Structure 1
Amino acid sequence: MIFDHAFVKFSSSKYAKITDCFFLLEIFMNSKPRLSTYWVTCADGLETLLQEEIQGLGIQNIEKFPGRLIFKGKLEDAYRVCMWSRLASRVLTPIHVHELDFTHDARDVAEELYEGAMNFDWSLIFAPQSTFAVRLHIEREIKVNSQFATLRVKDGIVDSFMEAVGKRPSIDIKQPEITIYALAGKTEHTYCLDLSGDSLHKRGYRHYMTDAPIKENLAAAILQKAGVKDRNPDIILDPMCGSGTFIIESLMILTDRAPGLVRRFGFNGWNGHDHDLWMSVKNEAAERHQHALSQPLPQFYAYDADWEAVKATKQNIIAAGFESVLDQIKIEERTLADWPDFQAEGKTAVIVTNPPYGERLGEKASNRALYLGLSALLQKNFPNQYAAVIAAAVEQADVLAFNDPQILRLMNGKLPIYIRFGTIKPATVSRPFLAEWQPQQFEEIEGAVEFANRLQKNMQTLKKWAVKENIYCLRLYDADLPDFNVAIDLYGDRLHVQEYAPPKTIDPEKAKKRFNLALQAIRAVTGLGRDAIFIKTRARQEGKTQYAKQSTASKRFIVQEGKAKILINLTDYLDTGLFLDHRQMRLRIAAEAKGKHFLNLYSYTSTASVHAALGGDASTTSVDLSNTYLNWSKENFVLNGLTVDHVDQQHQFFASDCFEWLKEGHEQYELIFIDPPTFSNSKKFYGTFDVQRDHNSLLKRAMNRLTTDGTLYFSNNYRGFEMDEEVQAMFNVEEISNETIGLDFKRNQKIHRAWKITHHPV
């Protein structure tokens, strides 16, 4: 039984204050329940979901405003919102409105707030022995020092107590018994009692935190939007569980556990608090939870690449009171690349997660790669199931392959987040391009008949091998005919065509015409359109220009090689990010890497490191002078569900000269791969590197880092290369070039040379 707080206003005269006090006491003594006004605040974007939730509690006639809902109801209604709302931030009840007098020219907002607080008898609301705190919200365009204004509201309340009862309450900003919420407006100031106390998102179970956690009420909102209760899933998965918030909030929803069941509220020190009424609401909530606990629950999976997150999740689940159901929750340290068989066939599943976007991952590009990798995994493991995934930007969320996707924007503190909801699209069955390709029927192209025939013959020859070995990326043609001096590489279902710069003795117009004929023939033979063919001119490159950016078109695509997904760029650089001639070497490394520490020198985009990691190695270390390529490397890793910049340092990346790096370190590796440039004079490297001249020193330093039973693979593309005799005398050196050159490069045996190097037996 309380008064209508929203409309009680007081005069500044002492007589009026006394009269108003009797009026309030009369209301308190009235046996007939009165309807009061309540504000329920929430994060921006949650208003509609919150309204649905509150209506589900039997409350009607709700007004919706940005960041809050307002309704008239009984005290029991307010208690039920405090107990049961999973989405609300606070429950406030307005107790005093101070209307503003605009006869003055200049506003002193702080003094207005003091005057409003002073002109109300706060002893009617709480006792002077109680502690209190003031929270101030200021409407837009009102200029005032918020800290000073908050202080003046406090002063007004204290002075009101001194005038009314001669005693003053104490301030406690950390754990006050009473919280007064003041809203500074343009025409009036409103003073509210905060019934919730601490924000309602604080359930009391999150004892252990990880970086950038999502608020509990936002997690609950996402689960509500995903329909986790109505779907009644067999499986609930959070593959990047952090501190376990989604798992715990799911448990609370599915076991009918009221979020306010074990927490303290701000109304406990309020004079209008009805203890018996509150205990009846609380007892009902406890009974509902106990009943629901007897019902079957889904199988929960909570994974994270960070062991600290795994520990935090388990500890928070126990703190939340769900220790009895721990046997139904698989809490494990796993990367995205290490998912088990969920045996989800014929089951329903809900996947909900908060990936390490933004500051937890670093580069925006890496973020996109992470979402692409996650999407592929969801498509493979959970086709046609429902998922909700958080992103820091819309463009990240957009790469998730969902049917009929929906986007919800919320504020997680001061950071906007975007949640993509939808049913996961099944993965398309992927086969090498040549598996579906058949020789084309087309009219002869005058001037390019021989070239077209040769390209078609090459594709027919490579087709059986590519399909058998599941090869998606390969060379189709490499200057086979003198008049058509081009290299044609297939990346998935796209072509990368490199025109070797013609000699200066060749008429440029004639060369241009011939190249255009070649392009016409390429389209005819492959059946691919212009938009799938990317053209570059390749001249001799060395030193500073070797890896220089050629374009800003940024046509980036994902291709498959073995178990690995590789990010390639067909426009910006001369090379694509994937050296096709080293395919067999990378697959060899993948087969030999299990349980080994792998070192990749001159790692470029670290594709060999990705293969080693997916092969089950213990760790990878990738060293390259270029930050550009190391960032690209990290994208390749996160694309494949592998961790980067992680506390366990399983996969490390160093921007360094390889000579210096080898000299300064001491770690030992069981498997090493070195594929240096022929020549380099990068501005980051003092001096020059010449593979023929410097390989002796390079290999001796690298062999110092190789375990006694380890293997070092060395390759380079210098056609005149000769292995140093001293190296051959010091170590077991076996040339394996033929084993590392695939069928698509057999015509050009000098594309690279490769060696297997080991220590002599002790």
Structure 2
Amino acid sequence: MIKSVIKRDGRVVLYDESKIASAVLKALEAAGEGDAAEAARVANKVARHLELGCGDESPQIEQIQDAVETGLMECGHDEAAKKYILYRANRTRIREANTSLMKTIDEITNVDARISDMKRDNANIDGNTAMGSMLQIGTAGAKAYNAAYLLTPQQAKAHSEGDIHIHDFDFYSLTTTCTQIDILRLFHGGFSTGHGFLREPSGIGSYAALAAIAIQSNQNDQHGGQSIPNFDYGMAEGIRKSFAKAYVKKLAETAEDLLASEDGSALAKAAVQAAVSELGAGPRMGDDQQEFDQLVAGALARASALSSADAERAVATARRRAFQQTDRDTYQAMEGFVHNLNTMHSRAGAQTPFSSINYGTDTSPEGRMAIRNILLAEDAGLGHGETPIFPIHIFKVKEGVNYNEGDPNYDLFKLSMKVSAKRLFPNYVFLDAPFNLQYYVPGRPETEVATMGCRTRVMGNVYDPERQISYSRGNLSFTSINLPRLAILSGRDEAAFYQKLDAMLELVAQQLLDRFEIQAAKRVYNYPFLMGQGVWLDSDPLGPADEVREVLKHGTLSIGFIGLAETLTALYGHHHGESEEMQQKGLAIVKHMRDFCDQKSQAMKMNFTLLATPAEGLSGRFTRMDRKRFGTIPGVNDREYYTNSFHIPVWYPISAYDKIQKEGPYHAFTNAGHISYVELDGDTANNLEAFESVVRCMHDAGVGYGSINHPVDRDPVCGYVGVIGDVCPRCGRRSGEALAPEKLAELRKKYPGVPTFCGCE
């Protein structure tokens, strides 16, 4: 007779058959197969099994659970047995998650971030700091909870075993991913960050400062990329205000000089007001402002001792000086914006905002000034010449606007390439790509595609076809599929691969919908900035306690994929960089996934989209798991990573132009986001023609979003930025060598960017 039980922690407790009967009853009731009397009968059978199996020894908990499964099936309760097995598996999963959590917290607390994968999970966080560690502990706890309680067993198994990867899993129950912040709309009338109301900005300095604050504030509501899709248009409004004030101020100063007066302010204000009353608009930049200036000059002459000619010269001088002042102020504002986004923190002071800005198409004088100065600020770098990490700059390329000689912003396009060749940014988004051009409406910047973070985008809107725009929308969540594993499991059987792919697509789509239900049940007060300040589309009318379900439907649910090259190799023996046949096979796979997303969108009236997953870290996780499971497969998992989305493998020898031609067609299918990288050797700053030829090749190949990577070194002693071989081209020193103080003094006279401290003096 069984008298005691050994618990998992080693404790010995009295055997209680009623507890077994209670567990059996729950399984029977879940399956609709019995009552308390039947549960007691099964429990008695379990006891007999234990007596036969254990004799006089106390059984372990696992032995009792095995006996329950056997007893249920022997009594004909197969469905109840299945329910019990699922319950048991779920409890095991929760228990293991808790154990794993404790180990994770120990690693976060005691292991250096440089050697801890856990603490390097987010490169934007300093994992060694107190705040950084606390965030990582919270992350670990959130992941354990989400896996145990929010995923179905099938979803949890797929995620933990590497069939799929749920991105930003720690925020699964809390928020959405990213947003395009329409700063013009946000700034009109001012806004609140939760700690005081900020009035509408009055000049370019405050516009730039508040843009950084908006990004920082929204980063506390969302975990992904914070983007401004209309940076040039937004800053242009601030520049107009600054210029209008500078125009009056400089006119007053000029009048004082000419009239030897102590105060020309009243004269200047009256003259400008006379012109405003006549034309209904204030002073603006541009060559079309002659009428305004003439009216100001006439009013000034009538109200003072100045002749008409002197008054006209005074106005012309004021305009020139106002432009110069505004240009200086704009540069300082842009410099401050870049510095702020590389130093300010959100999320408990431990993370710089993952930010991006889109610009390039505003052809107004003010917009052009904004574009030029943000590029010049990026070119200058940070305090000691370091290349800024944030914001990610995205230059929007459009024929008729900036692409060809004679286009109004062609000079800025040229400047952007000069800066990118030195600083890696800006990247380029091509509005002329057919899948972008279909949304483009001249004069409506909101129809210009814009990207968030490294590649994500929102364009098109099944939920609201009347507003297929980029502004005030974003991605809700995304989950990526391990494509190479499906190919490995299919054993070169194409039909089997597509069958497995369809099943995985359905699993991911359901998981995204399940998560959407969690997100949709949130209230406005859960997103005090994003929803409370009307940043998200249609959130303005909502009250603090209102659900965000309907407005979230403007966002996207994205299915990602990784390792197309390895998938093709596993299925067919070669990847798409090696033959046209494999290129067509690759396009067929990606089109199949996109068709699934489109069909799901129409069926659900929600925006299901396909993402070319960046997966810089994920690719290694999948590879390690697949190598452990399947062994090393040449050409598939024999490297440390799977290839980024649809990219040609970086190790495969192919020209930049052929790579672009191969990858370009995939951009049309990946409407949730994509990017093509080209790696160039050498100092691109000294070969701008080659740099430009690559950008134009991307444009002509139908690439939606592209980036050119190249070596960027920096000498910490002399501040040189560029390609450094064995010897620095500027100061002539080798790594580890010092420079004489006399040499440093000489360099500082010649190069203003030489650091003032380096430990070598």
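None of the figures in this text is laboratory data; all of them are computed from the coordinates on show. Note that the structure is predicted; figures quoted are calculated from it, not measured. Cβ atoms are built from the backbone, for glycine too; each structure is taken alone.
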Structure responsible for 1.00, with FRET efficiency 1/(1 + (r/R0)^6) of positions 455 and 703 (r between Cβ atoms, R0 = 25 Å, to 0.05) calculated and labels 1, 2 on offer: 2
Origin of the derived value 3.1 (distance in nm of label points 7 Å out along Cα→Cβ at positions 439 and 679; candidates 1, 2): 2
For Cα Rg over 2.2 N^0.38 Å, for residues 239-606 alone computed as 1.37, the structure of 1, 2 it came from: 1
Label whose coordinates, when distance in nm of label points 7 Å out along Cα→Cβ at positions 191 and 559 is calculated, return 7.2 (choices 1, 2): 1
Given 0.6 for distance in nm of label points 7 Å out along Cα→Cβ at positions 599 and 623, calculated: source structure among 1, 2: 1
For helix-only ellipticity at 222 nm (-39500 (n - 2.57) for each DSSP H run of 4 or more, over all residues; to 500) computed as -10000, the structure of 1, 2 it came from: 1
Origin of the derived value 118, 59, 55 (Cα extents along the principal axes in Å; candidates 1, 2): 2
